[in-house]
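Just so it is clear, none of the values below were taken in a lab; they were calculated from the coordinates. None of the values given here were measured: they were computed from a predicted structure. Cβ atoms are built from the backbone, for glycine too; each structure is taken alone.
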Structure I
Amino acid sequence: MAVFLQSFPSLNSKQLLWRPEAQVLPRPDVQLLSWLLDPGSLTQRLKQMSQGQFNVKVVEEGWQQNCAPSLLQCFPPHVVQSRMWSRKVVLRCGETPWVAAHSLIPISSMEGPLKRLRRLNERPLGEFLFRDPHLLRAQLEIVRSGPVWGRRSLFISQHKPLLVAEFFLPALLEEDAQRLLASRARPND
């Protein structure tokens, strides 16, 4: 896992082959699909599961130029050629990494209310995004990178695009499986 985080997954990676969920083979298991396809706030789901231990660790953030051609399918061409705010974080329960996330926000999207996204620091992006009552998720694609599965979504907030990728790490899936087993083992009241 440390190797995965050292070579932090990037939306710019040419090695990642993003696909719509229906085109991915072999299929992820049901437990993993519940994470990959969840339309709600990942931040909220992780907060509930972590029982107050959820936190965000910023790995890297700053302006990025010249995004990979693979992003052309996500953003309009004029947006891909502009500078983007790149933010890589690890969403954790205590010190345990659960999700590695990478966001790309075009400079043209960093106007108005979205300009504060440059100053999120240790606050989760999802908390900000899911407050927008008009938030749209325009596409959802998934990928497998070794043992780790991820998803990327193009969000439209305040009529501006931003791309978010989230990679679900083994510790999260193990914790989720243990909780599921524990809940099934409890006798019915």
Structure II
Amino acid sequence: MPIMQVTHPEAALSPSQKRDLAQRLTEVLIAMEGGADTEGGRGFAWVVFTPVPAGDWWIGGSADNRFVHPPGAFLVHVTVPEGYMSASHKAEVHAWVNAAILAATGQAAIEGMGRSVLVVIDEVTEGNWGAAGHPISLAAIAEAVGTPRDGERFAWVQAYFAAKRRQLVAAGYPSDVGGLLPALADC
């Protein structure tokens, strides 16, 4: 259930570039879901653009782009459920988002290009994401998008939350503290 919020200067993207970037980032989101190119996977693939008016984005104490490198200033918040990605998967997402922005803006994908494209991965604690008035667990998301629960990706998620559970128990937290896969909360 990842979401990408793309903050950019108001004039940085033409309507066709924005459309192209939305498509490219949707493909990144689907890849992040383990290739879940399903109706459920696409339903969770949200891209939100937030244009910033000229004079409202300051970098290095300046609003004149003095410290901005091609293709321009972009701040992309990628919101994912906690425990969703390993460090290597996060590194892939950073590279994929940068490549998508470079391609959509017509820039060459050469080493160091995109130094002003910042990607922040925000992890939402298990139990804090919801829809239709109910929390949505990572297990429910996997089921909705079609990620196999017996696959490598979900095994990694289960191992992550089992380790978190052991830490919480060792620290004396109550079993309903939250932040655990529902199947592990009462173990």
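In terms of FRET efficiency 1/(1 + (r/R0)^6) of positions 51 and 115 (r between Cβ atoms, R0 = 41 Å, to 0.05), the structure with the greatest value among I, II is II.
Of the structures labelled I, II, which one yields 1.03 when Rg/Rh (Cα atoms, Kirkwood Rh) is computed from its coordinates? Derived from II, not from the others.
When mean count of other Cβ atoms within 10 Å over residues 83-90 is computed across structures I, II, the figure 15.6 traces back to II. When distance in nm of label points 7 Å out along Cα→Cβ at positions 67 and 123 is computed for each of I, II, the one that comes out at 2.9 is II. Among the shown structures I, II, from which was the value -6500 of helix-only ellipticity at 222 nm (-39500 (n - 2.57) for each DSSP H run of 4 or more, over all residues; to 500) calculated? Among I, II, the structure yielding -6500 for helix-only ellipticity at 222 nm (-39500 (n - 2.57) for each DSSP H run of 4 or more, over all residues; to 500) is I.
Give the label, chosen from I, II, of the structure having the highest value of distance in nm of label points 7 Å out along Cα→Cβ at positions 19 and 147.
On the way: I: 2.2; II: 3.1.
The maximum falls on structure II.
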